[in-house]
Structure I
Amino acid sequence: MSKIEPVAGSGLALIDGKLWSRCKVRKTATCKISGSKINKGDEAYRPTGNGDNRMYRIKASIVDRHLERLATRTTGDDNG
């Protein structure tokens, strides 16, 4: 699993030390973490900048779920 950390500001996450932003996918892609299909119009995270990885996408549900778990641990409000 990749290391995912929250970043101050809505829709941003540090994934393996690189800044990714939330987006709506414009064309079908494959999730870099799970290998599953991401459909056009789905929410995902994409790397910021124009590096070699600019076409990568990660399903937003994977990142959001991980960030929620981190927030629960931080606040100590663990109901599960």
Structure II
Amino acid sequence: MALRAITSQGCHSEDGANTAMRCFTIIRTLEQNDIPVKPYLLAWCDAIARHGGQPPDDLESWLPWQLADYVKQRIDHFWRA
């Protein structure tokens, strides 16, 4: 999986450790908010792909504690896939 590739490429460096910390923080925050991790990450990657390889402009809509309805629908789409 891409997440693993990102963290394993630099796991012996400070940058690699920081990247891993960010990834694990996101995953734990999703779990604490009862959001399925894999569908969320798939929806996030899909949103980046649809936005030309850049994160969506409305980052607040993707925060686990205040998901926008359209984000919930995208997560649900990947949950059912």
Structure III
Amino acid sequence: MSTNDNYNKIKSVISEKFGVTDNLITPEAKLTEDLNLSYLEVADLLSLMAKEFNFQIPEDVNLENILTVSDITSIVEQYADEL
């Protein structure tokens, strides 16, 4: 999948599962500040992405470093490619 495909899938999940309006979801959007997701919801989003893209979340991933939609996209691309 291309970066754009990954981003569109992530955007769709954020919108559908967390009720965020599409126009607020951009690569630069901050998950907690702009999209009003809690840290628990960010963890849930990452878990949903791991299931969707069939990868395991490494133990060294620090949720405090996942700040934007682009960060989620980067994680998906980094770990989904390792399959």
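Any read-out appearing in this document is the output of simple, stated calculations on the displayed coordinates, not a laboratory observation. Everything numeric here is computed off the predicted structure, so don't read it as measured data.
Worth pointing out:
- Source structure (of I, II, III) for helix-only ellipticity at 222 nm (-39500 (n - 2.57) for each DSSP H run of 4 or more, over all residues; to 500), computed value -6500: I
- Identity of the structure behind 32, 25, 19 (criterion: Cα extents along the principal axes in Å, calculated), options I, II, III: III
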